[in-house]
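**Student:** Quick heads-up: structures coming right below.
Taken together, the values in this text are just the output of simple stated rules run on the coordinates, not laboratory data. As the structure is a computational prediction, the values presented were derived from the model and not from experiment. Cβ atoms are built from the backbone, for glycine too; each structure is taken alone.
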Structure 1
Amino acid sequence: MNIALWVVQGLLAALYLGAGVMKLARPREQMIASGNFDWAKDVTDNGLKGIGAVEVLGALGLILPWLTGIAPILTPIAAVGLVIVQVFAARAHIKIGDTKSLPVNVILLLLAAFVAVGRFAG
C-alpha cells in the first residue's frame, strides 16, 4: 500500500507543481488566449496566482512532510486541500459549460482522496 501511495503522491505532485508554476509564471491573458483556460476569465490576475500558489504548496505538501518525517500529518492535510481544489475546479468548469474537463477533475479528486485516506490511516 505504501508503494501505491508514493506512486500516486508523486504523480499528483508532478501534475500540481506543473500546473501551479504555469499559473504563477504565465499572464492570465495568455492563458485565456490559449483556449484551454476559459474559466480564467472569471478570476482576477491575483486570483489565478493564488490558485497557482495553492497548487504548488499542495504539491510540496504531498511529498516533503512524509518524506522528511517532519510534521507528516501535513501530507494527508495537503491531499484534502487538493480534493477541495478539485471540487472548486469542477464547479468552475460546470459554470462555464465545460463538461469535457470533469472526468479529469474527478480522477484527480479521487487520487487525492486516496492519498488522504491512506496517509491518515498510516
Structure 2
Amino acid sequence: MSETDFTAFEGKKPEDRTIMHVLYGMHTFAPFTYWVLAIIAMVVNYVRRSDEFDAIYVSHHNYMISTFWWSLLWLLVTAPLYLLFFFPGMVAHAIVGLWYLYRCVRGWLRFTDGRPPY
C-alpha cells in the first residue's frame, strides 16, 4: 500500500487568496494599460494553475484564462471592421472590452463569495 503525502492537502493560505485577488485586479484594469497587465496576469495564471489542487481556484484560473483568449479572438475577428469605417470597429471593440470587464468583475465577485466562476 502506498503512503499518502498529506502535506499536499493543506488548506489554502491567505497569500493564495490575495494572489487571486491581485490577478483579478490585474485582469480588470488591463484594458486601461494596453493589455500589459493581462499578459503578466496570464503568465501567473498558467504557473499558479499548474501547482493548484483546489477545484475552486483551478476553475477561477481557467475562467480568467478563457476570458482573455476569447476576448483576444473577438478583438481579432472584429478588427477588419475598422477598414469599413472607424465607427463600426470602435463599437465592436468597445463591446468586447465591456464583455471582458463584465467577466472579470463577475468572476472576482464570485471568488470573493467562495463560489466557482460559472
Structure 3
Amino acid sequence: MVASAMAARAQDAAAGEKDFVVCRSCHQIGPTAKNAVGPVLNGVVGRKAGTIPGFSYSEANRNSGLTWTPEELDKYLTSPQTVVPRTKMIFPGIKDETKRKNIIAFLEQYGPDGNRK
C-alpha cells in the first residue's frame, strides 16, 4: 500500500501541469498548440523523436533513434545535452525527479490531437 501511494505521488499530473511552467516558454500543448521555439508536445509520449511536421529539429534529434517513452523522457528532462548531444534544446534540465515524473504524467494525458485522453 505504501509503494502504491508513493508511485501515485511520484506521478501527479495536476502537479505536473504546474511544474510544466518551465517548459511553456518554448513548448505548447493542447488543442490549439503550435510549434514555437520548441515543437508541440501533443502526443509526445510514445512518439519517435524529431517527427512533428513543420518543426526544424536539429540533425542530432532527428537522427537520435529515440522514442519518447516515459523512461527516455525522464533521462532527457534530466539532461537534454547528455541524452542527445548537439540538440538545439539549450534547457539545462530538471534535477528534481518528482517534478520530472509529474511533468511526464501531465504530458501523458495528451493525445496527438491535443485533446486529453
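**Student:** For the read-out distance in nm of label points 7 Å out along Cα→Cβ at positions 28 and 108, a value of 1.9 was computed from one structure; give its label from 1, 2, 3. Could you put the intermediate results ahead of the total?
**Tutor:** On the way: 1: 1.9; 2: 0.2; 3: 2.7.
Source structure: 1.
**Student:** Still on this structure: From which structure (1, 2, 3) was semi-axes √(5λ) of the Cα gyration tensor in Å, for residues 36-91 alone calculated, if the value obtained is 26, 11, 7?
**Tutor:** Values: 1: 26, 11, 7; 2: 32, 10, 7; 3: 15, 14, 10.
Of the options listed, only 1 reproduces it.
**Student:** Suppose helix-only ellipticity at 222 nm (-39500 (n - 2.57) for each DSSP H run of 4 or more, over all residues; to 500) works out to -10000; of 1, 2, 3, which structure was it derived from?
**Tutor:** On the way: 1: -27000; 2: -25000; 3: -10000.
Answer for the origin of the read-out: 3.
**Student:** If we compute relative contact order in percent (Cα under 8 Å, 6 or more apart) for structures 1, 2, 3, which one ends up with the highest value?
**Tutor:** On the way: 1: 28; 2: 25; 3: 36.
Biggest value here belongs to 3.
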